[in-house]
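There are structures below to look over.
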Structure 1
Amino acid sequence: MNKTIGFIGGGNMAQAIIKGLLAAGHPAKKIAVADPGESILETLQEIDAGIVTSNSNSEVSGAADVLVLATKPQYISQVAEECAPGNPELVISVAAGITLATIEESIGSATPVVRIMPNTPALVGEGMAGLVGNSLVSDNEKAIADSIVNATGEAIWLDNEALMDAVTAISGSGPAYFFLVMELLANGAKDFGFDEAVARKLAVKTALGAATLANSEDTDLQELRRRVTSPGGTTEAACNSLLDDDIAAIFRKALNAARDKSIELGKS
């Protein structure tokens, strides 16, 4: 893809995508980033001195074939308006909750727009993202969006934009749920008498192993749990305790809260 990709906002998610693009062979000189923070621009130069950096949103948008809006959700409309005169071929937003219609209203209704809901494992090339585009996005523009997001992991395309709020709840916010479980496992290990380093390793490596095993085959997740759960054994005792405390309802309530917050962000 011989396109100049411009980023408005150079924070963690933008940096993850940029590192992925560079690793995939995209030329640094074809990447431009606008950010008001000098320290962020310096970090980008440390990643690759060929990256074009600027404090000007309009300068980057004017040079970009593909424009990635990577600012916080509350700034998207303002930033999109500033970038509209640049007339990029494709606009991609990674802001949670901000709808295609909101972006179109600010950037121009004749612009192909794609929303991406990434997650933080993109920082280590293990991201899981959801994508949805407006009616102007062609197969070629879908391929461009795919090449950008696949540089940091995997992605799925959605036909229904309303499902983006659910993607936000499941995979966008999801890493924090697993970090919480790892935190609780580590705390339990410390309560049993392990020191902090060993407790952390027990929790993290167990989570990594379980995820790797689940990802290595298409076996139903419930079946994978059953294989570990011997009748009358320790795992059954723990799982029964969690199920008796209605962990399923607790998780569903949490997922609903995340989805509803994403909807709220879009409305505001």
Structure 2
Amino acid sequence: MRVDYFTSQILLTFVVFVARNTKEGASYLTKSKLPEVDYCINPYIGCMHGCIYCYARFMKRFTNHSEEWGKFVDVKVNAVDVLEKELSRKPKRGQILLGSVTDAYQPAERSYGLTREILAVFLRYDFPISILTKSDLVTRDIDLLKQLCDCEVGLTITTFNEDASKKIEPLGSSPQKRIDALKLMHESGIKTYAFIGPILPGITELKSIFSKLKGNVDFVMAESMNTGCGNWDEMISLIKKNYPDLAEIYQSKFGNSYWDDIESEIKKLCLEFEIPLKGFYRHR
């Protein structure tokens, strides 16, 4: 079923959502190759946050969309029923990441509520859940998150420059709203973390970010910029147009020594602000 979606909460009238049934026999609890994650669940295919640096562009080749990546969403409308059946077969217990190649709390979630339904299902099963999002909508589900047996929630923080954030992550929540969400969940007794990434040279202000995270998170993770996933043309175009003084360093595509220095800086900031570092991930 094709659904045209024209509302102020999306802000883009040319967006098309496609509601899809998960195929009979298909698995919704997907085995993961990510470190420390056993399974992934993605309620949607595609994401309306429209991040310039998005790594998940490769997913477009598995869809039948002519729209650009970031301008469509497939909604797995029967996925909750499929998940229930899978869990009833008692799969091996393991860590589940909710939202690995799509944001489980992107704007479509306000209408479809799939993520909330998924969390309600997991109240009946003993699986540890990890969530990573760019949306303060996650606070809507604090009532469920507090009841889960083992749950952690992370917010991606890329910059605290509001203007830069609007250019780079146009429909993600504002940086301050993300911090407010972390604070509220942390005060509610939910384990919280910040994912600082991708680190954008000259744009990501590490010390400023750490100063706002102190007291609001249990740990941080960080990630270098990935320049090899089909996002480079858009990224360098944005840099040349809006940050021409940074163009030379971006065109160099950095290098190991650059990220060595960034990793050292992050470790020092973790010590200074007394926030544990769970991992720094590099892309070649």
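Values in this text are rule-based calculations from the coordinates and carry no lab data. Quick caveat, the model's predicted, so the values are computed rather than measured. Cβ atoms are built from the backbone, for glycine too; each structure is taken alone.
Descriptive notes on the structure:
- Ranking 1, 2 by distance in nm of label points 7 Å out along Cα→Cβ at positions 124 and 140, the structure that comes out highest: 1
- Of the structures 1, 2, the one that 2.2 was derived from, the read-out being distance in nm of label points 7 Å out along Cα→Cβ at positions 28 and 188: 2
- A value of 7, 26, 31, 20, 12, 5, 0 for P(r) over Cα pairs in 10 Å bins from 0, in percent, calculated from one of 1, 2, originates in structure 1.
- For 16.9 (Kirkwood radius over Cα pairs in Å, for residues 116-235 alone, calculated) the corresponding structure among 1, 2: 1
- Value -16000, calculated as helix-only ellipticity at 222 nm (-39500 (n - 2.57) for each DSSP H run of 4 or more, over all residues; to 500), assigned to which of 1, 2: 1
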